[in-house]
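*Asks:* These are the structures, in structure tokens.
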Structure I
Amino acid sequence: MKTTEAKAKELRPYVEKFITRAKDPTLANRRFMLRFFSSAIVDKIIKRGEEMRERAGGYTRVIKLGQRKRDSARMAILEFV
């Protein structure tokens, strides 16, 4: 996801916690995620969690892109590892 560097750094811990819950897709974890996302999105998060079941952490990375021309905001990409 392409966004500003500050937003990417702010969003990263939340994404990490949701993926950690998705690695163990119990009913309680599914219901927790359903409080924030729709059922289709939760299914995608759980699928991504199954892919990362062997990782101990560090599911995302922030790649810095440089500055945006119109307002000089620092841009970055938040992506899954």
Structure II
Amino acid sequence: MTPSRLYTAIEKGSAAASVKRIRVHDLRHSHVSLLINMGFPPILIAERIGDTVEMVNKIYGHLYPSKHREVADQLEKLNF
């Protein structure tokens, strides 16, 4: 797959679906966002996109759901 073929495929697909064309890099962001939403860990995502866990957390950290309520609920169940 060459860059020009990929560009052409995206152009044709966008036109056929009547949606705005997006950049290839936008596909990367969509892919990572989807994986986060599906609950996959940052290390797996970093490996898939060839990046570091730190970079995934830095760029996409805001997409991870807060676990603070879950931690508090688990601690309350301990009944100390």
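*Asks:* Suppose you compute distance in nm of label points 7 Å out along Cα→Cβ at positions 4 and 28 for every structure in I, II: which one lands on 3.8?
*Replies:* I
*Asks:* Kindly point out which one of I, II the value -20500 was derived from, the read-out being helix-only ellipticity at 222 nm (-39500 (n - 2.57) for each DSSP H run of 4 or more, over all residues; to 500). Show your work: numbers first, answer last.
*Replies:* Numbers: I: -15500; II: -20500.
The read-out was computed on structure II.
*Asks:* Follow-up question, since we're still on this one. From I, II, which structure was relative contact order in percent (Cα under 8 Å, 6 or more apart) = 18 calculated on?
*Replies:* II
*Asks:* Thinking of I, II, which structure, once distance in nm of label points 7 Å out along Cα→Cβ at positions 12 and 36 is computed, gives back 1.6?
*Replies:* Label of the originating structure: I.
*Asks:* Could I ask something else about it? For the read-out Cα extents along the principal axes in Å, a value of 46, 26, 16 was computed from one structure; give its label from I, II.
*Replies:* Value 46, 26, 16 for Cα extents along the principal axes in Å corresponds to I out of I, II.
Where a number appears in this text, it was derived from the coordinates with a stated rule and is not lab data. A quick note: this is a predicted structure, and the numbers were derived from the prediction, not measured. Cβ atoms are built from the backbone, for glycine too; each structure is taken alone.
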